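**Student:** Some structures to go through are shown next.
Bear in mind these aren't lab numbers, they're just calculated from the coordinates by the rules spelled out. What you see is a predicted model, and the numbers here were worked out from it, not measured in a lab. Cβ atoms are built from the backbone, for glycine too; each structure is taken alone.
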Structure P
Amino acid sequence: MKAAGMAACLPFAGSLHAFGNVPLQKKSSLHQILTCNIRVALPEDAEKGVGWEDRKAICMKVVKSYQPDIVCFQEVIKIQADDLKKSFKDYMLFGFEGPYMDAHPEGYHFVAKNPILFSTSRYELIAGGTYWLSDTPLIAGSKSWGTARARHANWVRLKDKKSAREFRVVNTHLDHVAQDAREKQIKTIMDECGQYPTDFLQVLTGDFNSSMANNVYHIIKENGWKDTYTEINGDAEPGYTVHQFQGKNYLKKDKGRKIDFIFSKGNITPKASKIIKDSIGGHYPSDHYFVSADLIF
């Protein structure tokens, strides 16, 4: 692929999810949520033809095809945040702006962020914030427990303008190396979310770098959260969501596991959930598959 502009003209490799045939009254009652690890923009990826400039048009087109109300992104740096804002003009991107705390100005060690994109025509922002998954959660870029790099969570409290119902979305990306760090990071999130009444509507999304067999997943479930994917599709392991830009040709797909999740807490009913494997002309928007959940509160 020579340029992202060419990608926008390529046909989709498979059928994309769309709500064009869903009755309007049913569509308006759903909250369509995506979690998308879009892979941080890296020079070494550009050398392989899978850099952000090569695939950003694909990424935007795949995401938009789902007509999402809320999109939770991981691995976003400034150039990507700027492109998301330009492409989604009727949405607000919350959680990217903040302290520039990293000694590495670029590359894979840059502290990528996990912003939350939401429709401003549908939702009103009531509150929002960021905390870091460490012993010092108010210190940006802080690290604890042997984590390979700083990790954090963004959250927004939104009000549905039609129903006036309030709910909360928390988006994170746990450590990719240390199990002890992952467990302490998720316990930090569980404690923070646990400040709310048990029936308060909350959604937790992200790249957890943990499968359904991992203790991280069990900690989440023990704290009263439901996996929206298994609620619809059953408890069997669905397989890999990381594919290194190779999709179905990923060599380790038989060993890979689903590590990207959308959890819910409170009176939330999933109506659909899927692993998004869409590509355009054989090119993928990221090295991760995205995940969707259509929820009724």
Structure Q
Amino acid sequence: MSVDTRLRDKAERLRALHRPGQPLVLVNVWDCASARLLESAGAPAIATTSAGVAFACGYPDGQRIPRERMLEEVGQICGAVSVPVTADLESGYGDSAESLRRTVNGMLDAGAVGLNLEDHSGGPTDPLVELELQLDKIRAVREAGSARGVPIVLNARTDSYLRGLGSPEEMFDETIRRGEAYRDAGADCVFVPGVRDPAVVGEIVKRLACPVNALAVAGSPPIAELARLGVARVSLGSGPMRAAMTAFRRVAEEVLSKGTYSGLGGIVSHAEMNALMSREAR
């Protein structure tokens, strides 16, 4: 299979943006319009939100959207922008290394050069994927990228904190156990959503000794503090999409209940949106 030098170059650009203490800030997008708006604001890279894409397509979060539909949406976003794109592909849409290889090849065909891979199983009694299986998945991502000549930027997510699995000490220990294993298996960055305590964030960064991704939500430490703690990547997940839907609901509720339109004041102009959608991606 021939090497796609364009994708290889984008992957290298994306990896270079992961600098501990100078974090890559990702305001996750869910469609072409949000991607182009973000690129026009100066973002050096684009990250998708799996939940946001699923919601926009009429599916609940949790790997309920079909793989093919998710990859189709990722492809549309990649085609709309010129900067590198990293795709949130949930748990990889399969429970085997072979299924991961299919997902990764579809992702590369879509034009993305990075991916989030989470270890949430979706099961109520055993909520995290068994460690060895997750390591097999990570290795499969690396192998699939190497076969295409693309050094995929793999952001390995562990959900101990996000799911509240145990005491604070147990969540920390499991995060370090899995994070170290993911790093050693080939992950470029370890994503630990659900942590807001600066002291805990700093200790995770210190212990893992690799690029760490923090999820920013209301109440999270500001970017400057996360940078001081050594975080290399900050993402907003589905928050921006849900914020946009909140604004839409407020407009709808106001016009339907009051017959007024204050929510339409100060919005992006039709001309600006039209210009963004009219240009070709560089």
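**Student:** Given that helix-only ellipticity at 222 nm (-39500 (n - 2.57) for each DSSP H run of 4 or more, over all residues; to 500), derived from a single structure, equals -6500, which label among P, Q identifies that structure?
**Tutor:** Working through the options, I get structure P.
**Student:** Tell me which of P, Q gives 0.50 when you compute FRET efficiency 1/(1 + (r/R0)^6) of positions 145 and 217 (r between Cβ atoms, R0 = 30 Å, to 0.05). Walk me through the numbers on the way to the answer.
**Tutor:** Numbers: P: 0.95; Q: 0.50.
It must be structure Q, since only it matches.
**Student:** Here mean count of other Cβ atoms within 10 Å over residues 121-128 was calculated and came to 11.8; which of the structures P, Q was it taken from?
**Tutor:** Traced to structure Q.
**Student:** Continuing with the same structure: Computing distance in nm of label points 7 Å out along Cα→Cβ at positions 169 and 201 gives 1.3 for which of P, Q?
**Tutor:** On the way: P: 1.3; Q: 2.6.
It was calculated from structure P.
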